[in-house]
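The following blocks contain the structures, represented as structure tokens.
Values quoted throughout were computed directly from the atomic coordinates according to the rules given, and no laboratory measurement underlies them. Treat the numbers as computed from the prediction; the structure is a model and nothing was measured. Cβ atoms are built from the backbone, for glycine too; each structure is taken alone.
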Structure P
Amino acid sequence: MRPKILLAGKTGQIGRDLVPLLDRVGDLTALDRQQLDLSKPDEIRRAIRTARPHLVVNAAAYTAVDRAESDEPAARSINAVAPGVMAEEAKKLGALLVHYSTDYVFDGTKGQPYDEDDPPNPLSVYGRTKLEGERAIQQIGPAYLILRTAWVYAREGRNFLLTVLRLATEKEELRIVCDQVGAPTWSREIAAATAGILSQLWERSGGVQRGPEIKGIYQMTAGGETNWFNFARAILGLASSQTPVADWFAAATKNRPLIARHVVPIATAEYPTPARRPAYSVLANRKLNDKFGIRLPDWEAQLRAVFSEGVSERQGLGPIAEDLQ
């Protein structure tokens, strides 16, 4: 028997990549924000009760980090209240809830990779509301996987990769923050790892394992670490040799030539934003590998795969645009 899967956020960065992969895992119902408004709890309940899924995957979130500072009620309704409603409905059905969270639940003062059980201390409304969503799921207590990821980018949407490419067609000099450290992670790798986990769980037991052996928070990011400045340099280095031009690249640049000649490192203080961001938000991924045997490639390998004509080796299963204006 194939599991029934309900996916929220099918047009988001991770959601787009999840659709074809989850469709192989089970019978998929995928909804976008027009079909499922996460700010309306009754719509969430109706969607889950109608689909009666074995697996609920929430790839939707309020991710406008700076706008959230002045729009806290909207951020909280989507990032905190909605996951709690999903958890309630999943618990009633005996379904597994998969929910994505963020490195921004940490304050960045540790100076070395954060483990899942390190004390969170978010600096922003976005980080606080995402943490509230995690805690709501834990308190309600369905079978759940909370997957924390970080610095997510994709070939579509609004993200750092596409913003750098756009700016490189408009400016000869780019000024990029150099004192924030993280692990840029391609949405396709996140989707592939998620699909791999769900395949394992379903095939291993002929159903979703609901015991405490799988329930919990897992961190799912690229290997290695870098800063926004070096990430931008790596993007432009690969972009300069993009031949032939891929469709996504042509769309990102609007077929205009890259004119950027210099990338200048700047401090966070030189680019003030409404939301504070952690200076160091690298996440340790040992638990993901220990439990599921999954390790995402290094961030540089992922970025090279984005620019190549092929896809990541694991594709068989398988952000901050506001910081650059």
Structure Q
Amino acid sequence: MVQSMFKAQDDDGRLVAFRAEMTAPVARLVSSKMLKESMPLRLCYVSNVVRFKERYPGYPRELWQAGVELIGNRGVDADAEVISLMLTALSELGLRDVKVDVGHAGIFKRLLALAKLGNEEVERVKGFVSMKDSTGLRRMLKGLGCDEGVVKAFEAVCELRGLKVLDEVLGAVGDEEVARLAEEVKLLFKLLSYNDLQDKVSLDVGLIRGLDYYTGIIFEPYTSAFGSALGGGGRYDDLIASFVGKEVPATGFALVVDHLVEAIGVEAIAQRMKEKKRVIIVPMNYEGYREALSRAQDLRRQGVIAELHPVGDLEGAKAKAMKASAILEVVR
């Protein structure tokens, strides 16, 4: 992620780096101010990020992210919770055909460790896996003298999807760590089935997200309305430890708001806003302000768009309510 950070010099010649994603800043906040809070923590944010994309001309450098972080729960149930929440959020936005690719950073890293590769070779392997080029990957690994079982495991990662790939990989390497992590994946899919989400998720052990801090389950949502991932997330149990020296398990996701807008369509968003009930509340004096405020908050909890109009401006409230096709409520 450091390579994708956008950097500039300020007036004093100092190097300034813009945040490229939000998980690390949230982790820093938790490590400095929130570790004494009752765990687990459930946090959310909406913020802009800036990224440097040298190889993608025309790619927007500034994006908006909306995300959540679930901190303090090491169990697979936490991974299931954030994936379920993400799918619910996307469904609420009107995206019904979302599919989620699920991988496991730990399994992939363990296979790389078994292959005993250097940093440059690891990057080449990632390239082959991303392209699903099992032939090129086999040729490379055999040329490096890798064990045949490891080679077969990577071939399965390239060629297979679904839970069956776990049996193929484990059968090829017979590694206890891989077996333990495979059970995590199987448990995740079992928990997701309790929410009837089994048809929404698909296992792809070759899923490689760009952030090196992922340690466990990782995932990316897609829809037919948009050609790229709508966002992504995963488990990052070691990130907060880098700030405080103590492991704090965490998982979460971020959705790219710009991608969501394009996937849904501006017109579809506008239509959904029109369909929602809207109320304009105008207190006629400051004695009625408290009642008007309470009424607005109650309506918002019910999913109604409630706008508190300036005190005493009845004519302005009437005009706005008529223009917005809203209900006018007067508090005297």
Structure R
Amino acid sequence: MTILALETSCDETGVAILRRRNGDSASELLASEVASQIAAHEKYGGIVPEIASRNHLIYAPRLLNLAASSANIGLSEIDAFAGTSGPGLASSLMIGASIAKGLAIGFGKPYLAINHLEGHLLSPFFGREQIQRNVSLIASGGHTMSIFVRGLSDYQLIGQTVDDAAGEAFDKVAKMLGLGYPGGPEIEKHARNGDPNRFDLPRSMLDSENFSFSGLKTAVRYSLPKLKGDFLADLCASFQQAIIDVLVSKTIAAAQKYRVNLVTVSGGVSCNQELRRQLGEACVHGGFDFKNAEPWLCTDNAAMIAFAASLRLRAGFQSRVTEEIDPNLALAR
């Protein structure tokens, strides 16, 4: 079974081809191509939807041909086509989903509409056939949520952000500090040489299963006019630690409440090495196994969409080609 997937939920354009042979417990990634638009959006300090969708139209056909060539496979040999159907930017989602639908119709093959967040959620298990019961933290530029995972397509939302996502807070604070875009890697770089205890920044909603980072961002904004001298590294370290404290404490609390043996983490913010280290240590201390997605699977890519599609197809799921994209598509309720 060979699946081709497209991911165009935001500003990265991704095309991947994944194969799972009958009887195999692991899948083989034949090709994964990603075109980044960071340079196109950097001067604006964030994503411009019109520019993103325009670039998807340029990159997607090129990556489609490149992926097929890298996998040494013809499109007629693909068994199913998948596209991200949400959540994300409507003008971006439309591009990848429309291409996947067109290919499915043209070659008479199944189509699968995949939730972008499910791609992240399952990415720590990439290549494996079984999805273990776990509590998962998804932390990215647009989303911060904890999910109780019983198995494939059986998800329960534990908590989510009520305002800014963790990655969004990183981007906005980095912009305040005059750092580059995206903000997460920039703040992490400066934080390595900083004192995380120098600035007393808020940890919001610690008594709730939901997340909030807007107040933390505002606290940084109000602090900046009062700061003098060499404070950048310490402020970055203090800000980063405030986010990590919230993510780690809530994830461990959820794992204890739902009595799981495994904690997983995925999404772009999970590339942060300090978050991985501290969450991993907290899991060891709490008696939980810990599994994180590989860094190359944490940022937006089509390989995770192909993997989710392969599991769904094997479980008997398919989608109608008339199914519309949904920019606000929920993963679980």
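Values as computed for the structure displayed
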read-out: Answer label among P, Q, R for the case where mean count of other Cβ atoms within 10 Å over residues 117-124, calculated from the coordinates, equals 12.1; value: Q
read-out: At a computed 16.6 (mean projected area of the Cα convex hull in nm²), which of P, Q, R; value: R
read-out: Computed 2.2 for distance in nm of label points 7 Å out along Cα→Cβ at positions 245 and 261 - originating structure among P, Q, R; value: P
